[in-house]
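Novice: Take a look at the structures listed below.
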Structure P
Amino acid sequence: MLEKLAKQTAIYGISTIIGRMLSYLLTPFYTRIFGVESYGVITDVYALIPFALVVLTMGMESSYFRFATKAEQQGGDVAQSKRKLFATTWGITSLASLLFFVLIAIFRNDVSALMGADYVANPLYVVIVAAIVMLDVMACIPFARLREQGKALTFVLLKLFNIVLQVGLAFAFWGVGLFDSEFGVGWAFVANLVASAITLLSVVIASGRISLRIDGALLLAIFGYSLPLLLSGIAGTANEFIDRQLIKYLVPEAAMAQLGIYGAITKIAVVMTLFTQMYRLAAEPFFLSNFSKSEFKEMNAAALKYFIMVSMFIFLGIALYRDVFALIVGRDFREGIHILPVVLGANILGGVWLNLSFWYKREEKTKFALWITLTGLLGSIGFGALLIPQFGYYGAAWSRFAAEVLMVIVSIILNKIYYPTPYQFGRMVEYIALALAIFFVTEWVQLPNIALQYTLSTLLIVLYLGYAVWREKIDVVAMMKHFLRRGKR
């Protein structure tokens, strides 16, 4: 069964890697044509968009997967039940997003005043971003339907199409000089808006029957499941963007410049973000499928172990060569590269508590999600208020890391009490300890030239990989033969 999860992770992973790599072309691009303060506006906006998406999708994506599985278990006209589920979840999210856009458009000047001077000067920024949110929310359930139906290739192609279009438009706008106009970074949002509109049209066509009819009784049942997910999603996403907002409002001087640097450095952690994202895309529908309790526990425990093993390998691959990765962003942004290992660590912890969330989603005890994410949010605010005014974006990185630690601790405690799962914590600690030991060795041992330093780093990474292969008794030769055979088919 884990082979199926690995296969799905690979399918979504290839597309996610290609897509994010294309998308991240915008990071070196924007950090070279915009200054740190202008890029701070982009960082600010793209930190807020996921929060709006979580609020307006209302936990319906996870609910769609769960209720689709229920429809299969109950039998009868499964296709009709799934169509009604799709119509209800898509209808309510589309209605909510449309209302959101209308309200933002009407009160754009008030919203701009709340967001800061850069938005007061260009209130159209706010309207365009609200339109992007509306279109992306409307596309969420159709994309979920493609995943539920196993249409991975269609999902992949549409996601890639969206990214290619957005990147292409950004470069085209730069080529004709639009970024030098008074509207400035607003053209980056226009590129996103056009891409989102065309993608929505495409995914609606690809997802099949079009219907926005909301079934009231079904909606009430779905809200019973999704409401805790919505509240936890709000808290969780707030936890992800609150560090940027605290920089914006608590740093006494050059706040938008610090926000721009922080946003650029967090973008460098692209590979770790990619791995966690592609794992989530595959793991969520996989673990919410109809497995027996014993199968679920066994697979979830093994999946978390392998997630940690691979994540620490990626950590070393980025952290030990961070001076090279710093070249991704413009020169003015590279002063913040020292926070990269902390950012990577926070991303890994986010993936850990994602793994630890599947059991309560499966058991429909989604109230625990709220407990966990509220703990993280309170930790982010508390540590952020303490550290950010004094240390700026350094304090923001550490406050987010501390919040992720708290969420992992609470997740483990809840699992131990309500759904004991045989996680191999000893083995996971081995991988974490070895990776951190290698990291600190390379920090302590400074060789006379960069070539020798990178040679040492490479040898130590190979040591980590070799240890993991030996510890897990992975037959690399057999694995290679398996993939070669599949490639010839």
Structure Q
Amino acid sequence: MSTEPRRCLPLVSIRILNLLMLAALASFAFLAPGFALVGDLREEAIRGPGIASSTRQLHRALTPRFEAWARERVSSGRAANAPLHDVPTTEWPMFTAVFYLMATDELQLDWQRGGRADERPPMEGARGAVDAARDLLLDPVHHSWVRTHWGDGYLHRENVFFRSLIVGGLTSYARLTGERGSLPMLRDQVETLATALDQSENGLLDDYPGECYPIDVLAAIGFIRRADAVLGTDHSAFVHRALRAFEGPMADELGLVPYRVDLQTGEQVQPSRGIGNSWIAVFAPELWPEQARDWYAEYARAFWQDRGWAAGFREFARGTPSSEWLFEIDAGPVLDGFGTSASAFGIAAARRNGRFDHAYTLSAQLAAASWRLPGGTLLAPRILSHAADAPYLGEAAILYFQTVQPADGVPVVTGGETPGLVYIGFAVYFGVSGAALALLGRALRRLWTRGVQGPHAWLQAGGWLVLAGAGAGLLLQGHGVAGVLVVLLAQLLPYAGSSPAVAARSVA
């Protein structure tokens, strides 16, 4: 009996289509992100002031997704059941809305400054999402966790972090829309929070009962000062006095702002940390320019490191006893000493302080590690965000970091190096896609020349069509992971059978 392979048209067709699907998947998941990385590194706006075209693309891609998520989250009411001390389900949705509003605000200001009448203004396609962000910020259900902490007076009793988000978000909303409906609440929060901080013993208040984070107090002062432009108020005298909370005996051994203190004892619970330094550096140049310059210089001296494979800000100061490898909810993964959140927030910090030598290095790494898919999704930040409660936090935060511009009067320093992580990214994106496409091409040639056969050809073809169609439908509906899994399941067909004769005539 001849063992020469016989072509079975349904099975050959399935195998060819499978190979083409794998080629498309390799191109989508690896080749396209590689070319996106090339484009990101060519952007002048990561080397100096301005906003990159890839950042505008991210805003366009994120806007409809963010709006749908924010509206669904408010309508569902599930924030009422958030565990009291679970940061991703309490703080992160609010932070997502604020980051989106501030990023859209920066994009709109950049469009107005540039006078680009031939370009579509960012607000033209973002009004629905901007309104959805405001609705989430003001949704009483999303205030449940701080109401539990502070009682019904939560909007007028310490609660610094939460109230600062309200001030920051409503300030950007008012600038973007010109609507005055939210101004009474904004004014109330600005005046009462500023007064409470001004009257406190040392200029600090708690975020939560027994938890004081000076970094959040400084950010709150920054938000209050920004609100002056919307409200027509002037808190410059308050800002001048507020520096007392962060200098002299209130500073840590490096002269930097401590991460956490105990207001009851006045003792520092944790000294300055990367994530805190990066966050306050976004606001300090607008408040106290000379102090901000000194803080950033010391931050760079004590926290910046270059390991060859990567460069960026450490989570803990060099030389202090700390773990080089850990995970923490605020810091994110700490890898070889690098704070991932510190370095991501560090992009905004470096840009605000005119340090584009740092900003370029950090932005290049972020571009390599973000895994930008066609359509604008940043795969790595999406994975690191909380899929159930804040799926877009990472992308909204990055969107804001990349829109921040230098503060008035700061000198602009350019330069920076392309770190090893970028070349690792190129190797992964182009290496994996190139190898996969080469192997798939070889398999396709072998299939064409040798054929394939197996039992129940037409039944297998029908099963494959069902799986492939279901996978394609899931992908089109935005269920990326489920769609890819079903498409990969379709790769199990055709089944060649178990007999040696049949197996010998099949091509894997």
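Just so you know, all these numbers are worked out from the coordinates, no wet-lab data involved. Quick caveat, the model's predicted, so the values are computed rather than measured. Cβ atoms are built from the backbone, for glycine too; each structure is taken alone.
Novice: Identify the structure, out of P, Q, from whose coordinates P(r) over Cα pairs in 20 Å bins from 0, in percent was calculated to give 21, 49, 22, 8, 1. Intermediate values should be presented prior to the final figure.
Specialist: Values: P: 21, 58, 20, 0; Q: 21, 49, 22, 8, 1.
It traces back to Q.
Novice: Looking just at Rg/Rh (Cα atoms, Kirkwood Rh), for residues 253-348 alone, which of the labels P, Q belongs to the structure with the highest value?
Specialist: Details: P: 1.13; Q: 0.97.
Of structures P, Q, the maximum of Rg/Rh (Cα atoms, Kirkwood Rh), for residues 253-348 alone occurs in P.
Novice: A value of -28000 was computed for helix-only ellipticity at 222 nm (-39500 (n - 2.57) for each DSSP H run of 4 or more, over all residues; to 500); which of P, Q is the source structure? Before the final figure, lay out each step's value.
Specialist: On the way: P: -28000; Q: -19000.
Only one of P, Q returns -28000 for helix-only ellipticity at 222 nm (-39500 (n - 2.57) for each DSSP H run of 4 or more, over all residues; to 500), namely P.
Novice: Given 4.5 as the derived value for mean projected area of the Cα convex hull in nm², for residues 77-132 alone, which of the supplied structures P, Q does it correspond to?
Specialist: Working: P: 4.1; Q: 4.5.
Derived from the structure labelled Q.
Novice: Oh, and also: Quick check on the output: 0.05 is FRET efficiency 1/(1 + (r/R0)^6) of positions 69 and 293 (r between Cβ atoms, R0 = 25 Å, to 0.05), derived from one of P, Q. Which one produced it? Don't skip to the answer; put the middle values down first.
Specialist: Details: P: 0.95; Q: 0.05.
For FRET efficiency 1/(1 + (r/R0)^6) of positions 69 and 293 (r between Cβ atoms, R0 = 25 Å, to 0.05), the value 0.05 is produced by structure Q.
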